[in-house]
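Next up: some structures, all given as structure tokens.
Readers should treat all values here as calculations from the given coordinates under stated rules, not as data from a laboratory. Keep in mind that this is a model prediction, so the values were computed, not measured. Cβ atoms are built from the backbone, for glycine too; each structure is taken alone.
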Structure I
């Protein structure tokens, strides 16, 4: 499922995201925890209209892992959405306290859905550094989802813990993207 940006599924907006989550809650009847990241979390925060895919990470009981993946595969076809099994922790060491900042948004059936920690989201977007990512970081700060001070501290924390070959980011680029995203005020 990772890297699945099948043409023809279209962009994901709030209605399609909610349809996917509702369908997941109907399809999956055992406890699960799903954390939405990337552009989909920006949509749920009201900071973006659409995205190309839905980034999620999940937790289920060990015996439920394969059936849960099968349910996701079925749903991405029926809704339809481009689904990525991805989270900020795949690209950067998570900032201190990240798990505690995931924001519970709703329960769909037995599935508890959270928005990704905005600090981890912002740092991972800086690590990637595309123009759209930098716009998202600015939107998170402007909306008050995180402060410049918290973001700067998180960048310093993450930069100090980056491991070459394990993480896709490097400290110099992370700091450069922070400066580009949040230029000094005149």
Structure II
């Protein structure tokens, strides 16, 4: 599958030494802390991967190395059953979501050797082990609970630590990948380990 021209947003599942990096910050209502992928809106004539690299740098001050995914999952809407498609790009994404009538979002696999730092619009970052991804997506957990269990995070501003963490769709899809595509994801995780 060729990445469509009308990609609106692009991001990456970035691993730093076996931990997935996600943004964390208050939701619009302010009643929860959203756990959101690194990524954002495409600018000018950027390719999807150029958008992902730029956005990750703007939000976490890290350079990333994109990994060509051996399989790309396509879904029109969150919550649907994903379809496995063959990527037709130099670096194929792990996920293409959307449709021709609206627009698309693309997610890549990537690694970094640098410790991330929240910057730009990022209020904070969490670094999640695969088990922590599953935990946040399956149980009600506050940032305080996450901290108490040994979770790793970096905050740029003060948060109400008692607010519940709300997994956004990309994190929920990652949880699904970790469950249903364990071998693929383990190879990806192993590539991120700093020796």
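Brief remarks follow.
- For 0.30 (FRET efficiency 1/(1 + (r/R0)^6) of positions 69 and 141 (r between Cβ atoms, R0 = 30 Å, to 0.05), calculated) the corresponding structure among I, II: I
- Structures I, II were shown, and distance in nm of label points 7 Å out along Cα→Cβ at positions 21 and 125 at 0.3 was computed from II.
- Structures I, II, by distance in nm of label points 7 Å out along Cα→Cβ at positions 85 and 117: label with the highest value: II
- Of the structures I, II, the one that 23 was derived from, the read-out being relative contact order in percent (Cα under 8 Å, 6 or more apart): I
- Distance in nm of label points 7 Å out along Cα→Cβ at positions 45 and 157 - structure with the largest value, from I, II: II
- Largest in distance in nm of label points 7 Å out along Cα→Cβ at positions 13 and 29 among the labelled structures I, II is structure I.
- Which of I, II yields -14000 [helix-only ellipticity at 222 nm (-39500 (n - 2.57) for each DSSP H run of 4 or more, over all residues; to 500), calculated]: I
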